[in-house]
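Pasting the structures in now, so scroll down.
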Structure I
Amino acid sequence: MKLYGLIGYPLEHSASPDFFKKKFEKENIHDTDYKLFPLKEITELPRLVAENPDLAGFNVTSPYKQVILPYLTRTDIAATTIGAINTVKVVRDNGRITLYGYNTDYIGFAESLMEVLSHTPRRALILGTGGAARAVRYALSMMHCTATIVSRTTGKGDLTYGDLTAEIVSNHLLVVNATPLGMFPETDSCPNFPYEQLTSKHFLYDLIYNPKETEFLRRGRLNGAGTSNGQAMLRHQAEASYKIWGL
């Protein structure tokens, strides 16, 4: 029996188990399961790995994509550069446990963005400062798009929401929500963005996929912007995780 899963907190919104279980069934992979592991603290990770000897790999979501780094044995170049992890491969050898960290979020974001845009804008605004925002910025840099991080707190990003003038918004045609605001069950919330400054030239991308249309995307649509949620990103990053685990 091989076991895979997702760590984070909370996890009620996650579609990962459904995705992977359907994948296992479609590819006729037996004796393999995918479970949710809601950890209230990252310090619970070593015990989780030790008490589940069948655990061969897991995905990582908020709020642990960055704080998991000290618990890993090694990380690949992309994950090291981004400074955030969303995929871990567990290798067990004669009682020794090795944890290899990777980032497939940037792959999922880049591949999903190319599905909905004919070309990448020259400049983008990323709302949020966590591990997902770092992965998005890394992906956009590879696509020759200059990304500016927007934070609620001065000093944590390049700009705060209060800095977003009409000129800045008009010069950044891609806006990415990399915060958890609007995620189920708190579907009424959204980033404090000047939505009235959006136009039909703008495109809003939300990493959230539950609900399908967040308040962030709804406000963008009502102001004429194109929109996309994170469903395709989930699929692409999960496929990349699947390959890392050797499935």
Structure II
Amino acid sequence: MIPELLLIVAMIAGAFVAEEFGYRLGRYYGPRDEAFTKQLGLVSNATFALVAFLVGFGFSGAATRYVDSLDLVVKEANALGTAYLRADTLQQPMRNELKQALRSYAADRLELLRSRDADTTARLLAKVGPQQNRLWEIAVRGTADNPPLMNVVLPPLNEVIDLHTTHLAAARRHIPIAIMTALLASAVISLALVSFGNGLVGRRFPVLNSVYGLTLVIALWMTIDLDHLRRGAIQVNVQPLIETYASFTP
């Protein structure tokens, strides 16, 4: 993933280059007849409509995944809290073992969900499997030969384990590359078309062009940022998990 500041700078530079190229191309072709101008307006309007559709489609999908990620944090916090409370139904020493394992697991989950470093993320992900196996092993050992107790202790642990897979699937779900490419390409073309018309009449409109270009850059940046949660400026709120972890008293 491109660093946040570099992404913004690259998008602004790309917008400037597209506008400058369009203007120079318009100056090269020079004034055209009314029929050409009318056709240029039709093509420009169609391109702008396509850009609006693709931006809306991409932003809507990314925003939906953002809300889903918020819901996943709440679900995981609830599952961990329930599992911790139900550990009290176990006999010693399994009760303390399970609670300690849950505290350790929750601490690592918090660090993982906050992490923006690839090496830290990889290290924490490698620990998940062994940690989940230990949680399950303690719970099974503590509920052995007691089906009613199994029905109390095991379901929330099973949900905790399943939610990790759900988190991974959500983190790996992005706007398809083909759609993102089409979005960026159509945005560049739309900026070039605006300046192409300016070039035909031999007059720049820097304020108006900058407003459109900046608005487009902001919309694209927000879409890309939302599509790569925990790596950009927009972050998932993990406060529910923080509060749950804080309630895990020894």
Structure III
Amino acid sequence: MNSLAGKSVLVTGGHKRLGRAIALHLARHGADIVISWRRDPDQAQETLALLHQTGVRASAFACDLTASAQIEALVANAVAFLGRLDGVVASAASFVPTGVDATSLAQLPMIMAANATGPLQLALAASTQLTRCGDGRLVLVGDMAGTRPLRGYLGHSMAKAALHNAVMGLAAELAPSIVVNCVAPGAVLRPVEHSEEQWRKLVARNPLGALALRDEQLPIAAVAAAVEFFLACPPYITGQTLHVDGGRTAVW
């Protein structure tokens, strides 16, 4: 169970929702954890309490991943607390609806920064520390939308497609010191703007949707397990995107 014992991992957006699930899963498998948060200090403290219950060292730092200086500070704070950095999980993201209109076009720079250029800057900011550890792991959390665009979320889909492409580029550029991979969830956690009925209809479209409807924690646990795999797998696996979507991308 302690596949990550002795490892130190930074999880951005690890204070809530899917990021929290990932951080807790990694802690249960032995990793010391630093999480970042942007707007929810209370949720960050709640998550810290849960992390401490697993017996690992854990801390939280505020960071806006659209601000370069804050990204540099986050990495420095993580290293100062943990003493080293073996892995980075870029989980923080935005999920902003955008149509095909001028108003939505104006949102694109912010959406790209939150979902593509921010994680890229984080990867570069952490690269020295990840190289120093001797087996650095970088896991970017993408999205099924990066492969199959979501209607009404053009900007988000574009940004995630760019992120998926960055995984391959970073894997080539940072080899052999750092292994870079991506986990791309599909419908695993209900967006706040979706009703229960909307969510059930969406999940039911997946080949394995019936399993997810019986156990709503199953898709979330699958994403966390995929992140753990990339943090602990043999270092010959790099530049890959693993879709965790109940088979949705396999359906025409």
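Computed from the coordinates by the stated procedures, all read-outs in this text should not be read as laboratory data. Please read these numbers as outputs of a predicted model, since none were measured by experiment. Cβ atoms are built from the backbone, for glycine too; each structure is taken alone.
Quick notes on this one:
- Source structure (of I, II, III) for helix-only ellipticity at 222 nm (-39500 (n - 2.57) for each DSSP H run of 4 or more, over all residues; to 500), computed value -29000: II
- FRET efficiency 1/(1 + (r/R0)^6) of positions 82 and 194 (r between Cβ atoms, R0 = 30 Å, to 0.05) derived as 0.60 - corresponding label from I, II, III: I
- A value of 1.4 for distance in nm of label points 7 Å out along Cα→Cβ at positions 66 and 170, calculated from one of I, II, III, originates in structure II.
- Structure (I, II, III) behind the derived value 18.1 of Kirkwood radius over Cα pairs in Å: III
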